[in-house]
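Got some structures for you, see below.
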Structure P
Amino acid sequence: MTKAMMTKEVGILGGTFDPVHQGHIACADFVRRYCQLDEVRLMPCHLPAHRASPGVDGPTRADMVRLAIQGHQALQLEPLELNKDTPSYTVDSLQLLTAREPASRFYFIIGMDSLCYFRQWKNWQGILQHCHLLVCQRPGYQATEGDAPFLLEHYAVDNLSALKQQPAGAILLLPNPLNDISASQIRQQLHSSGTAAALDPAVLNYIQSRQLYR
């Protein structure tokens with residue numbers, strides 16, 4: 001197979017990124033290296049389907065992502081959902097991505113907290129038709145809870161080689177370092193003191209200069 005024909009391995013980390021913080025970047029970096037991906041894209045949603053709308057608009061959150069990934073060559077901004085005026089559903093975004101980039105293989109990155117209720121997501125079976133799921137460990141959530149046992153019984157693989165033998169549809173649990181950084185806690189810190197240690201300095205400067213989250 002020539003280099004031009006080789007499959008591009010793309011991780012997708014979705015979220016509100018309200019604001020993007022060092023936990024997001026550490027997660028994306030770990031997944032890219034551990035799973036040997038070509039790149040990981042941070043995909044801010046416009047209107048999340050399963051939580052309250054962000055307090056900061058999409059273009060501003062995208063600006064913060066761009067600042068946070070500076071210096072991380074293999075991390076990219078995926079602006080796909082920012083142009084929508086309807087709630088963002090993962091299955092719709094993955095359908096668009098796979099249609100746009102048929103030579104790429106996609107890996108959607110979620111936390112164990114999301115796996116525990118994954119069957120409540122819109123057309124969760126359709127999501128698995130378009131990507132693999134990479135599941136990061138999260139403090140306080142176990143693979144024995146909620147939807148996780150069913151999903152792991154039917155879709156789990158136990159190593160990277162088995163994952164990459166399939167075009168889509170597998171779930172791999174990752175041994176990522178745990179971090180307990182919370183965007184809601186960061187917003188509270190910014191509101192009360194105007195600063196937060198878990199932010200990239202460029203992102204913090206952007207927030208302070210625009211008086212966001214005050």
Structure Q
Amino acid sequence: MTPAAASRHLVLDPAAQDLLFREARTATAFTPEAVGDHQVRAVYELVKYAPTSMNQQPMRIVLVRSEEARRELISHLHRGNRPKAASAPLIALLAADLRFHETLPDLFPHLPRAKDLFADPAVRRESARFNTALQVAYFIVGVRAAGLAAGPIVGYDADGINKAFFGDGTREIVTAVTLGRPAREPGHPRLPRLPFHDVLTTV
């Protein structure tokens with residue numbers, strides 16, 4: 001079955017498939033057009049419904065808007081990532097809340113002792129980071145749904161960012177994401193994807 005034939009088995013409109021996946025690209029340069037809080041709110045109000053383990057929802061978002069905060073953040077990025085971050089109209093820090101279990105009585109009320117399952121800090125941290133990574137992926141797809149492009153960055157000094165932006169130790173950076181409208185077409189063709197038969201095994 002070709003990819004085009006496979007897409008006919010999806011409920012999602014083909015244009016939406018293209019917008020979210022096939023035509024979407026990671027942006028490295030952006031136009032100066034601002035990204036407003038209303039756009040970020042629209043993204044969040046959509047992607048908050050995507051699943052996490054036990055409805056943990058540990059991702060926390062910090063919008064880096066002030067010049068002082070941007071300079072601080074960029075100083076903690078690896079040098080190769082600094083130009084694209086500097087060109088972005090908005091940078092979001094997506095962090096894992098290591099105290100997510102405190103909200104489980106509200107978010108997972110049918111298991112009153114859910115909070116107690118994460119009393120061990122090591123278990124809690126592993127779960128927080130895994131589920132935040134899930135939410136990061138949802139967030140990127142949501143950004144595309146808003147007609148914007150995202151550029152996730154993982155080349156950074158994590159300790160430096162955590163100290164500068166999350167000084168109390170209750171949150172940890174998972175990724176920084178540049179947001180905006182892309183300034184130009186990508187400089188290279190889309191990179192290859194693994195074919196279905198290399199990925200799937202039936203047992």
Which of P, Q yields 1.00 for FRET efficiency 1/(1 + (r/R0)^6) of positions 119 and 151 (r between Cβ atoms, R0 = 25 Å, to 0.05), as computed?
P
Candidates P, Q; relative contact order in percent (Cα under 8 Å, 6 or more apart) computed = 31; producing structure is Q
If you work out mean count of other Cβ atoms within 10 Å over residues 127-134 for P, Q, which one comes out largest?
P
Please compute Rg/Rh (Cα atoms, Kirkwood Rh), for residues 71-190 alone for structures P, Q and give me the label with the greatest value.
Q
Given a value of 1.7 for distance in nm of label points 7 Å out along Cα→Cβ at positions 63 and 103, calculated from one of P, Q, which structure does it belong to?
Q
A value of 17.1 was derived for mean count of other Cβ atoms within 10 Å over residues 55-62; which structure in P, Q was it taken from?
P
Highest-scoring structure on distance in nm of label points 7 Å out along Cα→Cβ at positions 7 and 39 (candidates P, Q) is Q
14.4 is what came out when mean projected area of the Cα convex hull in nm² was calculated for one structure; which of P, Q is it?
Q
Rank structures P, Q by distance in nm of label points 7 Å out along Cα→Cβ at positions 47 and 143 and report only the one at the top, that is, the highest.
P
Read-out Cα extents along the principal axes in Å, for residues 31-94 alone, computed value 38, 25, 19, structure in P, Q:
Q
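Taken together, the values in this text are just the output of simple stated rules run on the coordinates, not laboratory data. For clarity, every value in this text was computed on a predicted model and none was experimentally measured. Cβ atoms are built from the backbone, for glycine too; each structure is taken alone.
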